[in-house]
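Derivation of every value follows stated rules applied to the coordinates shown; laboratory data play no part. In this text, all values refer to a predicted model and were calculated from it rather than measured experimentally.
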Structure P
Amino acid sequence: MKGNSINSFEDLECWKVCRESRKYVSEIIKKFPPEEKYALTDNMRRASRSITENIAEGYGRFHYQENIQFCRISRGSLYELMDQFITASDEKYITKDEYQKGRELLDRSKGILNGYIKYLQQAKKGKDNEDKS
């Protein structure tokens, strides 16, 4: 990667931070009880993977509006995962410290993803104005 150029979805800061969240989820769900294997554990795994997968898919669409839509889906998965962290905490599957770390990762991911969505919206507006002239 040269300087700050983006050559792949892997270069996107939002993907990198969301990847950290996904890896953290993968780590903590290993200690969940067996009866949650096909419930909360599976749901948290799928939601955390959906976040990075949708960022990657949106990046590959090469159209601002489609990229924005996939990022919005990713953001929805972040909120879903936040709720699942609350459930895991309520059920005492994770400690307060594990919950807090997860929440901080998710909040950071959400903030950076929201910034990327705003960037894409501005870039789309610029392109739309360019096309009109």
Structure Q
Amino acid sequence: MKPSNKILYWTPRILGILTILFISMFAFDSFSPGNTLLQNLVALLIHLLPSFCLLIFLLIAWKWELIGGIILVVLGIAWTIFVFYINYKRTGSPGKSFFVVLTLGLPLILAGILFIVSHYKNKTQNQISNNQ
């Protein structure tokens, strides 16, 4: 595998993992000193549900780049619209809302696009090598 192919192969995967880890950090605000250990664990698992879903989508993209890339792009766009709407409603500031959208939705869209590009680049290279 060429170095450029390795970069294109690993970049969306690493970006997806980092995005999931970043979103998972927000689950730690579910801990409350007044709750029992079991209540805190249940709250943590509930707050980690988006991360688990993203992990499933990342695994799909890892196995089937085109399908997973499309899922990640659509999910990123939907998430972007949802997060922008919620933040704009809370803050009334499009600038703050746009910044939040960039940090949460853009990495998913970018990873999805890179998975799609990687799929088509691999497909083209396989066709070239089969023709030789």
Structure R
Amino acid sequence: MLRVLVVEDSSAMRAFVRAALEDTGADVSEASSGFEALRLLPREPWELVVVDINMPDINGLELIAFMRKSEQHGATPVILISTEASARDRQRGLDLGADAFLSKPFGADALTTLVRDVLERRAGGAG
């Protein structure tokens, strides 16, 4: 079963992402902030992290930078989500090591398709 951590400060968006992923059979945990994510990351061998860029404490870009420097989470696939769809934010996230970027608003199908693509790319050794 796919273990996913969703890091998003909006409770409505967390619930939406959780529902979409659980519909595919994933086991989803939630963090409402970057600080909470830092507490949860060491507790599980996460197979995917979905993280919002804009959060009030530790933002998604800072969280990705932390993860990529971590021995435990350096290879964990990360999907960035954000209403900030500027090319600069998108490129910055990808440069820091995000596997993919999804602009809000998005549908459940777009999310689950992207998750499948990211995991297949990783399983294939690309990335």
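The table for this structure:
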{"read-out": "Which of P, Q, R yields -29000 [helix-only ellipticity at 222 nm (-39500 (n - 2.57) for each DSSP H run of 4 or more, over all residues; to 500), calculated]", "value": "Q"}
{"read-out": "Source structure (of P, Q, R) for log10 I(q)/I(0) by the Debye sum over Cα atoms at q = 0.16 Å⁻¹, for residues 32-95 alone, computed value -0.56", "value": "P"}
{"read-out": "For log10 I(q)/I(0) by the Debye sum over Cα atoms at q = 0.14, 0.18 Å⁻¹ computed as -0.72, -0.99, the structure of P, Q, R it came from", "value": "Q"}
